[in-house]
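Asker: Next up, some structures in structure tokens.
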Structure 1
Amino acid sequence: MLNDIKNDATKRMQKSVDTLKAELMKLRTGRANAALLDHVRVDYYGSEVPISQAASVTVEDARTITITPWEKNLVGAIEKAILTSDLGLTPNTAGTTIRIVMPPLTEERRRDLTKVVRHEAEGAKVAIRNVRRDANQAIKDLEKSKQISTDDVKRGETEIQKLTDQFVAKVDETASAKEKELLSM
């Protein structure tokens with residue numbers, strides 16, 4: 001029973017870390033990254049699909065993303081989707097190829113982005129602490145129903161706290177790596 005609670009907590013905490021990583025991938029760092037466009041959706045025959053399902057997205061060089069639509073008539077829809085996204089990017093079209101040149105970041109913008117990174121990291125930590133609370137509550141519920149002893153409760157809570165510390169450290173590590181990436185360019 002305790003192992004089930006611990007395994008569930010581990011999975012949920014890992015999801016929080018994965019979500020943080022996904023959110024940080026969306027942050028524009030001035031360096032071209034195909035994952036930057038993952039959340040941008042294109043109208044493809046009446047369905048909203050990610051750009052990667054309607055076109056080939058490649059990184060041409062350190063500052064340029066190249067998008068080649070599968071069909072010619074999608075060029076306008078992809079351009080429109082990029083322009084209306086929250087990325088603040090301007091696509092340049094040459095025939096059927098769309099190029100996005102990543103503008104260099106200003107020092108002020110870098111500082112703003114590090115604040116966003118810290119905010120996202122704090123959100124992930126809160127999610128991890130909520131998982132800890134839920135796991136500890138599940139352990140206490142087992143004690144109330146006399147399925148485990150007081151010693152098992154203490155041991156379980158200690159293990160959950162170790163897990164929490166482990167995942168909070170992962171969040172800090174991920175956030176500091178992203179901050180370093182933002183400030184190093």
Structure 2
Amino acid sequence: MKDKIEQAVDCLKNGGTILYPTDTIWGIGCDATDDQACRKIMQLKNRPDEKSFILLMDSFRMVEQYIPDFAEVVYELVDIADKPLTIIYPNAQKLAESVIASDGSVAIRITKDPICLGLIRGLRKPIVSTSANISASASPTCFDDVEKELKTGVDFILDERIKEKNLKASQIIKIDLNGNIRIIRH
């Protein structure tokens with residue numbers, strides 16, 4: 001498995017896109033600071049420009065590099081979450097333009113998944129984690145559900161035999177600087 005993760009990281013470092021098992025569902029990813037790679041994913045998914053991505057990071061230390069200021073309650077929310085939690089933060093910086101929403105926010109999930117952590121730590125940057133589906137289609141929960149067009153459109157597939165799961169997409173909440181929370185997806 002280590003060799004496959006290293007190959008995927010090399011692909012990411014060279015501006016490539018990957019299909020990989022995330023901490024939730026099957027996803028398509030790239031370096032979240034590489035706008036060209038992010039736009040490649042948008043084109044592959046037929047995704048509208050105004051729709052931003054979810055990013056995976058390995059720690060709050062990494063989040064703090066890209067989000068200069070956020071409500072303190074976020075630390076507690078992540079600690080008490082009993083399933084993957086994506087938080088939309090205000091005032092993102094140092095990321096690809098295409099991953100930041102028009103209001104300056106970005107969706108981030110701190111992952112504990114060993115494969116995702118291997119990718120993030122190998123790249124030393126956040127990675128995009130968008131569902132491996134054409135926009136408006138159902139999200140795949142297993143490798144067989146991923147559309148062939150996407151399997152052939154990415155630059156690297158992290159071997160589907162590494163991990164198979166049947167999970168759901170993460171919860172998503174949006175939080176402002178004052179700690180006001182809005183639930184986006186349960």
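What follows is calculated from the coordinates using simple rules that are stated; it is not laboratory data. Remember, predicted model here, so these are calculated numbers, not experimental data. Cβ atoms are built from the backbone, for glycine too; each structure is taken alone.
Asker: Can you rank 1, 2 by FRET efficiency 1/(1 + (r/R0)^6) of positions 82 and 170 (r between Cβ atoms, R0 = 25 Å, to 0.05) and just name the one with the largest value?
Answerer: 2
Asker: Can I ask one more? 133 is what came out when volume of the Cα convex hull per residue in Å³ was calculated for one structure; which of 1, 2 is it?
Answerer: That value comes from structure 1.
Asker: -8000 is what came out when helix-only ellipticity at 222 nm (-39500 (n - 2.57) for each DSSP H run of 4 or more, over all residues; to 500) was calculated for one structure; which of 1, 2 is it?
Answerer: Label of the source structure: 2.
Asker: Out of 1, 2, which structure matches 25 when relative contact order in percent (Cα under 8 Å, 6 or more apart) is calculated?
Answerer: The read-out was computed on structure 1.
Asker: Can you spot which of 1, 2 the value 0.35 was calculated from, given it is FRET efficiency 1/(1 + (r/R0)^6) of positions 34 and 122 (r between Cβ atoms, R0 = 25 Å, to 0.05)?
Answerer: 1
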